[in-house]
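Structures for review follow.
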Structure P
Amino acid sequence: MIPDKTENKDINTSTLYKRVIATLYFFYTDIKKNLVVFLSSIILVTGLFLALNIRKSNTYSASFTVLYEELVRKVYGDRLDKIDILLKSNKSKAQSLLNIDPKAMATLKEISSTNIIGEKLSKDINTDRIPFVVNIYLTDTTYTSEIQDGIINYLENGNDYLIDKRKLKIKEIDEELAFIDLQLAMMDTLKRKYYNEGSLNTDATTGTSEGSVYQISYELYKKRQELMKKKEMPMNLYVIDDALIPVRNSKPYILIVLAGIFCGFIVYLGMAYLVLPVLRYKES
């Protein structure tokens, strides 16, 4: 007689069900036997999670995106890591470097940075000019803009090299503008010359030369406009997305409680099946 497949399936399901019940019963009796350890693990771990969440509920996080023209992302990442270390070990020195109000400094807890795809900035050795993100963690959102400006000022003017580099950049722009102004003055002289000659001589050569002068003048004018923009915005760093909306770092309490119970149960398993057997072990 060929066994019925449906009957075999029911037997397998019943066997699996009995195994699950047996396993749950084993844990039930074991927890009853070690009830104090079980409750202690659950309560302590859940309480720790809740305490950390309450602490985080007083902290806000905000981020801003920075566009840059000089150096590379890794350099900025290293500098931000250093100011974060000072923030936790030597707050007065960090305040002097950021040049922000003491009240603002008191609210700042952490500074971190990533590239645009979320990787740690100090590990990014690429040399392209893709913007990066600065994250700040603070206890009072009142000082968000001041802290953001302080960080940008630190990255822009944090040492003599960066300050001298900026001064040199402005000097080069001024010199190039002076040269272009001189060339434009010469072009104006040539245009007046061609205009005066054009009233007497209107051959093709004169028209071509005059057109070239106007073309050169236009190119110089465009270059001058670009340099004026650079002079008006001489910084190497610009915030293109401000830290406008700080958010609380805490998680929903129901989620924290569930996570605490789960982790507490894991701790209980370690205590019940590793620590307690070792403590109760007696060599035969």
Structure Q
Amino acid sequence: MRKQWTSGVAQQWPIFIPPTRPSLSELAKIEKHLLALKKHSADFKMLILGSTPEYRDLGLTYNVDYVCADYNEENFRALGTQMHHRDSENCLVQVDWRRMNFDEEFNLILGDLATTVTPVKDHDLLLQTIAQSLKKNGLCILKTALRKNNKRMSHQDIFKLYQKERSYLNPFGAVWFEVMLADYDFKEDTMSCVKSYEELKKSFKRKIITKYEFEAFAQHWLSLGDFKMNIPLRTAFLAKARKYFTVAVDSGDDWYKEDISLLILKRKKLKPSPVLKHSIKPY
């Protein structure tokens, strides 16, 4: 089984910007929930899906007992170098999010684009394992990219939008969502960074996009290599989430908030279920 989130990818974290990492306004929203939950819990515990530096720093800032669920110790170490504070390797539990089976439950679970790097076919399983890891009155906050429909924009229209409305931003951050969908495989519900790079390269050669716009994406897509991500249908994903949670939709104050939201999930009463056998194939 190939794990696509490698230490090599993790070491490229410094070049990434929101929405592909937490923004300040998103962190401010999460901080409010963390403090409200911590105020009413004597043994507050937080679970981070992955090794997101910003979330680890947030935990250390407020002296929170937290665990990072990451299948690769090298990822944890590489992303740890991007933190303002320093934590211990005792914070790491090496586990696949789809197979989590903790002895304890958590007051707060955080995931930054965790669903985006988990195959859509495994979203139900991921949500189920999150629900089983969450305390009764706890919260899970997932920053999640969701599409409204199967319409796509051409590179020409995407970068016209960029030049008209978002040219003050780095092109990669400004139209990441739109470029992700430009060459999206709606049947398989995924996109390929390799394919996106090749199509952007064609558009650059045809002078549809500028050198600056192309190189902004080329730098990121080449650093990721053969990486796949998804932006599932909003209606389909929320239907899965509501099987296990009550769902509230929030966001930071960023330009992408209509497409990439903070889903605030509160666990429903769980019914005992038989042990299921899952055939899991990661990207």
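Taking FRET efficiency 1/(1 + (r/R0)^6) of positions 24 and 120 (r between Cβ atoms, R0 = 41 Å, to 0.05) as the criterion, the highest value among P, Q goes to Q.
One of P, Q was used to compute semi-axes √(5λ) of the Cα gyration tensor in Å, for residues 128-263 alone, and the answer was 59, 18, 11. Which one was it? Only structure P yields this read-out. Each of the structures P, Q was assessed by mean count of other Cβ atoms within 10 Å over residues 48-55; the largest value belongs to Q. Given a value of 1.44 for Rg/Rh (Cα atoms, Kirkwood Rh), for residues 32-79 alone, point me to the structure among P, Q it was derived from. The structure behind it is P. Of structures P, Q, which gives -22500 when helix-only ellipticity at 222 nm (-39500 (n - 2.57) for each DSSP H run of 4 or more, over all residues; to 500) is computed from the coordinates? Matching structure: P.
Could you figure out which one of P, Q the value 22 for relative contact order in percent (Cα under 8 Å, 6 or more apart) was computed from? Matching structure: Q.
Computing percent of Cα pairs over 35 Å apart gives 16 for which of P, Q? Derived from the structure labelled Q. For structures P, Q, calculate mean projected area of the Cα convex hull in nm², for residues 176-239 alone and state which one comes out highest. Between P, Q, the highest calculated value is found for P.
Computed from the coordinates by the stated procedures, all read-outs in this text should not be read as laboratory data. Quick caveat: nothing in here was measured; it's all calculated off a predicted structure. Cβ atoms are built from the backbone, for glycine too; each structure is taken alone.
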